[in-house]
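**Student:** Each in structure tokens, the structures are laid out below.
Laboratory data are not the source of any read-out in this text; all were calculated from the coordinates shown. On a predicted model such as this, the values are computed, not experimentally measured, just so you know. Cβ atoms are built from the backbone, for glycine too; each structure is taken alone.
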Structure 1
Amino acid sequence: MRITRKIYIFISVIVSLVVAIIVGRLLLNNFVQSKMNQQNPTEVLPYKVTKDIFFEKVDTFGTAIANQSFSLRIKKADLINSVEFDKILFIKKGDVIANLKNEKVIAPFEGRLGIREITPGILGGEDSFIVTLDDIKIIKIDIKIPESYLGVLKKDLKVEATTEAFNETFKGLLETVSARVDPTTRSILVQAKINNSDLKIIPGMLVSVGVILSEKNSLGVPEESIIQQGNKFNVYKIIDNKIVELTEVKVGTRNFGKVEILSGLKEDELIVREGTSKVRNKSQIKVTN
């Protein structure tokens, strides 16, 4: 028993010494760091907390459809003269598309004109062609959205569309929401209308569509300002332009390099934007532009 007691005391002493050394080194490091900060404050780039637009977005895709379409089959033998179908042509409502033996083909609305050959051997296809007129200043896109979003889907939600052909974003609005859910796909059909005033999108193109949901104006900070420690999120708040204070925040949506702040900060407060890895809580800093 005496030997066991001595071993226990010996181990306790060793553990106490190790703990004392570790704590001593931490305290010494903090003291040295504090002195160094007093002599050479760390330079940091600040950011003033402001409000920004945050939203959730559901991404899907669909096929471009003309706002209005007109097609007419013409026999080549009946054609007297016509506009030059081989050119990209935008015509106005009431313009003559073609003069036939017994009638004139008049444009019922303004749009982009084209022709489509009929496959030879099908109902006299070799002697006929189809005139097409598409109103594409507005493009319709039928898309399917998972039924889980039904509670937030409504007319006039903002829509963003992109294509592989053009490196730009086309804006639009949600026009209609179906009254039924597809029981097979568990999705709901909606139709978006996209502004296509420059006539870049044409019918049949595959279009990627993002429907903007739950848009709101909230406080936001750059992603690089956020310090994640486990399940907690922190920022370094700048106090009197002299020291930083580690501050816990609650975050929300992330959009375009910004993080929504739900609590922990107020508008116009300053935080560290760049330099978070070089400072510690209560460190002295020098604010730079």
Structure 2
Amino acid sequence: MVPIVKEENLGEDMAIDEKKIGNNMYTVLSNRQTGKIALLASTLKTKILAETMRSFGTKVFEVKTVTRDLSPSYDWLIRQVFMNSTHIADKFHVHTHLFDALQSMRIYHRQQELTKRRIKYEEFKNKEILRKQLCRQNNIEYKPERFIYKEPNLSNGETKRELLARSVYLLYKLPYKWTSSQSQRSEILFKLYPDIKTAYELCLEFRIWYGKINIGQNIMDIRSSLSQWYMDVEKANIEEMLNFKSLVERNEPYILNYFITGKTNANAEALNAKIQNFIHSNLGARDINFFLFRLRNYFS
């Protein structure tokens, strides 16, 4: 199903993204300057999308930039359809992968703490089963005991499990944006888990490099700074950060293109949010055909 195909909505700066509507995933190609949808198709298959976009004719040669996520399928699609365009890796999606790497470390350590608690509970449960059997054999009344797992409180009054659970938001923030309680929590967190501290500092280094301050700067200097960050990651030898580094290396040309134009997929994400609000205001998308009809009239 292709509810929207409008050649007139193509422009120099386009964005491609995916959106869930009802029970299906849709590909959305939108104009970053006007916010209008040029293509809405209920498929993520690149061959079908490429065949559909051929209906745009020679208009595709006017497209100069396309912002996208790091999916290899979008890479192939844009090369096939918008041959004169520059690919720009979307900054939002790159940061999402960066934060996922950092948060996965926090989750790993929390799972380790939960594992300790589970092992203690299993030991307690096995002892209770044995005690119950002994009571029956000796005709003694069995009185079940309550499982109590005592964890020492840290200096801010939290346990390790609570510390790791409540540190989720501070790891997204820059240090100067921390609240006083988050600053105290981060100090304890980084002392107990120095690998998280190292990974957080590498994330800060990458975020500063990826900042607006470098837009328009000499691309060789920018590439050199990135190479230095690569070396810092290799020196730290943290698996999650090495995986993210590999992702950046594979998509380096498209990430570096951001510093030429400073363009992101922000408009596409905003359009996704508008579509979501449209779904809510229309009480869902149960009648998908009527919903797509209204969507076409409103967004294209």
Structure 3
Amino acid sequence: MAYSMTGIGRASGDLKDPPLKFDVEIRSYNHRFLDLSIKLPNCLFPCETDIRRDVQSQLTRGHIVVVIQQDREIVPTKIEVDKNLLEAYLKLAEELRTNYQIGGDIDINTLMSIPGLIKFSQLQIESQGIYKSFKPILEQAIKDLMQMKKKEGKNIVREISKSVKLIEECVHEIERIIPERNKYYKDHLLSLVQGSVKELNEERLYQELLYTAERTDVTEECKRLFSHLMLFKDSLKTEDHPGRKLNFLLQEMQREANTLSVKANYLQISKTAVQVKEEVEKIREQVQNLE
């Protein structure tokens, strides 16, 4: 089953050790190749290669934007006292009291107001360890994205299949019209010859008919179109990532449809060939949305 090029997946989760929370969002947009953009919190910077590898293992085309956010409120904070600074202040206070007979007590409020005495810092976290716990959250976001891409892919394939069926009907109609077209040219050429030549040269007439038939014969184009359509339907049904192959087949189908228009030289066939080209173009627009 083909997947849509576009989609969005989200997942959130908490880690117990260390107690962190992550929100992951993955968006996929149309792009000819795989273009991956990742926005990470600081603690996962060393793991970018791992994250990139895990995302690429599931996706083959598209502009992919991965945004990982960390809930800072529950990130543990380490509080420390600068003991050297504290001891220096206490020593200075004792010297002032002893040498200069300065009275008064030093309370906790005074100590807490000393600039730089209390230091706040985040606990150091081992990145690979945190990634091992974070990975299931990322995998859930990828799974959510792929489910949406699969659902949208089914809708796209359904619309494409309608156009494929219509093209098949048009080619069958062209095959039905060919004998009618051939008879028309035979009768038309015969009437022209009979009207302008007193003695009909049957050999020359058949030569002209043969030349006209060869120049306007579209049997091979119809066969090739049916062959391309068969391969197209098979790829849609059996391949998960048929986008590039379908684009190639559409180019071949467009080429055959153009040849049909040129060689037809008959209004009904020309009109049907134009309809084939219109449906091929509709399919091309839809295929751009398939991975």
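**Student:** Hey, helix-only ellipticity at 222 nm (-39500 (n - 2.57) for each DSSP H run of 4 or more, over all residues; to 500) derived from one of 1, 2, 3 reads -21500; which structure?
**Tutor:** Going label by label, the one that fits is 3.
**Student:** So if we calculate distance in nm of label points 7 Å out along Cα→Cβ at positions 50 and 82 for every structure here (1, 2, 3), which label has the highest result?
**Tutor:** 1
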